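*Asks:* I've put the structures underneath this note.
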Structure 1
Amino acid sequence: MHVFVTGASGWVGRGLVPELTAGGHKVTGLARSDTAARSLRAMGAEARPGSLDDLDVLRDAAASCDGVVHLAFKHDMFFAGDVAAATDADRAAINAFGETLAGTGKPFVMASGMLGVLGLPPGAVATERDGLTPDTAADTGPISGASGRMTNARHALTLAGHGVRSSIVRLPPATHGRGDNGFTTTAISFARQKGAAAYIGDGSNRWPAVHRDDAARLFRLAIESAPAGSVLHAVADEGVPIRTVAEAFAAQLRVPAVSVTTQQAGDYVGWLGGLWGIDGPASARITRDLLGWQPIQPGLIDDLQQGHYFT
């Protein structure tokens, strides 16, 4: 297949492009800078200059390829507080792809966050069937802005009714590995600055996790064979207690692991404070049964213990 990938030079994209090429696929990646284009060519992919705002570029690329993996999202804008603009840009890109791919049967695989389904009742394990209707806890939970992304993901699934083999892959907040610059790296940075690795209360709340390379393999399986309308969970560790994570940070940084209150969390983990106390285990059983996906890379704690996050 010839696959067009947005976000191809980003964190997950840098795992997906080699995964696709090793599987015999040709890859063209959207490149919004010369640096991104050089990175793509170094990985054996072609570069298509443009950004998510260049809708004609997206349409043309989708028309000329056999399938699309949509990883890009304006995270910088989103976390700067312009949530509506970031989600609107994403919706416009999804529409551009959907209009072009309609009636072709070609695959469209979209990355989605899992934070929106971490607002379920305490103890509930999120499955691929959660978050599919707008009246769920996913849209009224504690994650500001998550509902917009969830709405866009549900919209992408509706493309299945228009002759597109659409699917979404939900990524956990801890999508980890060497070179990660996401939530895990941010939490480590706060612990280093504070001189303490914090958890809230008894730290028994859990986060799901996956190694970036295992997630990349799931995206390849999705573009190759996921049925239309599939919701997939890229989850290897169903739920890692945040206390265990903080203790792993502490051991590597040689600082204490400390319990803090919800009110104190911002002093220790900055803007992550609103997320650090969430209990959000998630299952990937349906995904594994559907596509035969089995994670083989180190789990989150094993990855942290390798030390590369702390050098």
Structure 2
Amino acid sequence: MVLAAQGKKINQISIDEIDWLTKLRRGLEETRKGFVTELLDKLGDDPLTPESLDDLETLLIRADVGIDSTDKVISSLRTKLNEEVVGGEAGIKFLKKELKLIIDKPIKDSGSDLLVPQKGKLNVWLLVGVNGVGKTTTLGKLAYLSSKSNYKTLIAAADTFRAAAVEQLKVWGDRSNVDVISNKSKNADPAAVVFDAINSAKKRNVDLLLVDTAGRLQTKNNLMDELAKIKKIIDKKVPDAIVESLLVLDASQGQNGLKQAKSFAKSADLSGAIITKLDGTSRGGVSLAVSEEVNLPIRFIGAGEGIKDLRPFNSYEFVEAMLADK
């Protein structure tokens, strides 16, 4: 996959990467408006006090950072205040560090900083989530990113419940130059579509098979059973396949997205999350809540409607964009 710009000098960052960083910063503008501007106004250059920490706690919760994440950050800051005087600028720097630690923990626990297909084996990525979070669009963007990163990619249109899903995927497939395996029968068995896609992937020596699934509520047993059936077919057909179940979450849903993550984590074997629609929402902090309260690594984020507007997640970029003061 295309690597993020973290750690690179300015003259080493491509125009494409600069465009993405600018877009991410703009996308998180609403989160900043409801958080950083007020935070900087409250803190200024004065030393942090117990009262200013109370204000910070309120701001973090309002930004959908989550109760657990907020408690952890505030507790760390209180400890630091007992050791030394911390000015406003130093407080922001310390806050950035704490937020990065929270969001990086599940990524480090997973043993892999970046989710990339492993060459020499079939990688199968299942995209799951409720209706309306952008699974199909996200899959199309993943197909583009994977193809441009020189991974041989194939799409399985296993959302057979939504009439427009297959046609929508075919449009994305054409834009990404990636083939789509589908079943023309009405209400076709999603597991059968995945069966055919695996056969095709093996014949073509595909690196990455992306599977679109029907929007499901974690309380709907039949749909969750269908997901389990798909996984059984993958295990049977390709026992050594590397399978990832990625939960797609809409950032604009805030704490509802966190509830979805908690529920899906109980009923599906999730390995990561993709946060979409970060542009134009004041609830970008939910990414931290998902990291802390579900211990789910965030693998990709979307901040725009264009085909290039999905990138591998980078905590440094994200926190810097969210807490930018301009």
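Just so you know, all these numbers are worked out from the coordinates, no wet-lab data involved. Everything numeric in this text was worked out from a predicted model, so none of it was measured. Cβ atoms are built from the backbone, for glycine too; each structure is taken alone.
*Asks:* Taking relative contact order in percent (Cα under 8 Å, 6 or more apart) for each of 1, 2, which is largest?
*Replies:* Top value of relative contact order in percent (Cα under 8 Å, 6 or more apart), among 1, 2, belongs to structure 2.
*Asks:* So if we calculate mean count of other Cβ atoms within 10 Å over residues 47-54 for every structure here (1, 2), which label has the highest result?
*Replies:* Sorting by mean count of other Cβ atoms within 10 Å over residues 47-54 in descending order puts 1 first.
*Asks:* A value of 6, 26, 32, 21, 10, 4, 0 was derived for P(r) over Cα pairs in 10 Å bins from 0, in percent; which structure in 1, 2 was it taken from?
*Replies:* It traces back to 2.
*Asks:* Something else about it: Here mean count of other Cβ atoms within 10 Å over residues 183-190 was calculated and came to 18.8; which of the structures 1, 2 was it taken from?
*Replies:* 1
*Asks:* On to the next question. One of 1, 2 was used to compute helix-only ellipticity at 222 nm (-39500 (n - 2.57) for each DSSP H run of 4 or more, over all residues; to 500), and the result was -12000. Which label is that?
*Replies:* Value -12000 for helix-only ellipticity at 222 nm (-39500 (n - 2.57) for each DSSP H run of 4 or more, over all residues; to 500) corresponds to 1 out of 1, 2.
*Asks:* Matching task: 1.9 is the computed value of distance in nm of label points 7 Å out along Cα→Cβ at positions 23 and 295. Pick the structure from 1, 2.
*Replies:* Of the options listed, only 1 reproduces it.
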